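Each value in this text was obtained by applying a stated rule to the coordinates, not by laboratory testing. Everything numeric in this text was worked out from a predicted model, so none of it was measured. Cβ atoms are built from the backbone, for glycine too; each structure is taken alone.
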Structure I
């Protein structure tokens, strides 16, 4: 029997930990794979010491989390047939004796802080049967710019949990909106994510404020992840207000709600499902799972064009904002590559939704959603990872 040892994070809601846990569930639920492979998991220290499963749980059902947590640690003497590393910073030392898959994702590019130590031999990540796994073409291109061998990088996209993230029934959608205090004639935009600069939350707030001043029926709900990094959406609101005197007034603030606490996946589905559009005018993303989850819930998305979401956002389900390459003039302290989405185009996209809405039940949209969840279910995308492990086993 082959052995797979995963070195990574589990139990918390950080995106890398979530990817690891989603993939583990697929492996655990695949009898054919389990007949040939023994799965082990070595827990690595979290990126920040205060992270813990009690305050920032992953949001799985109790049964699912118990199955994930029950995967045993490897015996001390084990030399696995395949080692999958999925954490941050990336471990720079690669053993020549073990075939290693290294998960690497980057928003803007590689710097020394991406690794636990500067790699003495960057080509070791892709030498022989070793491979780098990354979730998008955008991230792959940044890794290549950082010196990684393109021939050894495999794009394995992130997925969506299709039994959770699906459209709400009409009655449930109306009830969910009512519970949030959203009237039938109001338009609700949402965004989920850490309130860091690359996410473009400031761009969204400015565009929303401009629309709200002409249409007081629009609402914005921001679900941040303050527990992870201590960065909340309120900070972005204050920064935008200082930089744009007169823009963020009481009328605008009355239309913005912030949710900072932990939500389980069913609650997240409800947020996506009650929104009229999910909005992500990001500057740089490695993938952007909330966009995929929102589309799986039948919710239209408005995203930056030219970035990571180009890989999986079909025209029938998305509005892509024109963007340009960012420069030092846009952000002197920023490194690497990033985009600047067109704020005027975002204002127009929000106004269009507010004026006429988007019919999410057209045959074209329903067909596009069905195709999307079929291609990007966690079962489908983890299958690509399983195929890669199988290829390595054969070549060995």
Structure II
């Protein structure tokens, strides 16, 4: 396997590093300050000027929609292999991906629309998403069932003439707090009979459709993640045109696998970037602090943790690049074991290194004076997002056992 970056990737990587250093990283404190100002003004659920001001600069620099390969609408879209090093750089700052229109859940939703929507639906919803004019949400998880087994989903999608009617309750619907969220992709049951994996379907629901109601914003380790948000949503007799159904009845799992493969690898790439930054912060802190008569960086326990961090990051990066390469060359299905492995490896690795970095910062590591506590929250949550660790480990084990009939 060739581990050298392609010429295009190398050029974009240098450009992105410079953009992050000049425009994004210096605004990190402004990002949190604006959220706090909005909260004190009584409405944290509004677009942030810090991010909106950077988006035109990113587009002008050609750093826009880099995540979407093989699309006539996005000729600048990169392969997974070329996008991996760039996504890692974006992951260094939690809000950075949105600056480049490369943030979840929009990326997964745009890939879903590109692959499975009609041309009419693409024009109506994909084009404005690619332009950054609107945002979106993905509604799958439900509060009343173990949604790690998606066959448990109870939300009903029932045909009524030229429409489908939806009834159910969803939660952890990320992105629905954003006032620009205009379209939802909802997974639910069009059938309660037949094979368990052929009962589910996905359908597009405009946010302003009657019967769609946000019941509450869910806090995550004390953060509301405004204006992005993770919402509990009621769907009460929500009526949408039958043409909004993606691919056909009973094709929900097929779509989910196509959607979640790239989404999982994007999460892992960002995890590596976050872990790399945590290691940098840890090393700087250890060299700047003295305890018991010598710098912390000269104490052996920290040598162990620094060395282990470097090993863990590089291992995760190599696994992620392998998975990306396989997705590009043999397809997502053939790479399913590698995708599952990195989805377990990367967030756990990042959690461990960020935890060590917090320890190096003392009590300050738990505060908002440093980005580590917020970074840890995202990484711990990522062990649930796009499937919990246990589901991925089970899939890996089944694939391995299948090699020994």
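A value of 17.5 was computed for mean count of other Cβ atoms within 10 Å over residues 95-102; which of I, II is the source structure? Mind showing how you got there, number by number?
Values: I: 17.5; II: 24.0.
Clearly, the read-out refers to I.
Can you rank I, II by percent of Cα pairs over 25 Å apart, for residues 183-358 alone and just name the one with the largest value?
Between I, II, the highest calculated value is found for II.
Using mean count of other Cβ atoms within 10 Å over residues 87-94 for the comparison, can you identify which of I, II gives the largest number?
Structure II gives the largest value of mean count of other Cβ atoms within 10 Å over residues 87-94 among I, II.
When helix-only ellipticity at 222 nm (-39500 (n - 2.57) for each DSSP H run of 4 or more, over all residues; to 500) is computed for each of I, II, which one produces -15000?
Structure of origin is II.
Can you spot which of I, II the value 0.15 was calculated from, given it is FRET efficiency 1/(1 + (r/R0)^6) of positions 71 and 319 (r between Cβ atoms, R0 = 30 Å, to 0.05)?
Corresponding structure: I.
Matching task: 24, 46, 24, 7 is the computed value of P(r) over Cα pairs in 10 Å bins from 0, in percent, for residues 287-342 alone. Pick the structure from I, II.
It must be structure I, since only it matches.
FRET efficiency 1/(1 + (r/R0)^6) of positions 47 and 175 (r between Cβ atoms, R0 = 30 Å, to 0.05) computed as 0.20: which structure among I, II?
It traces back to I.
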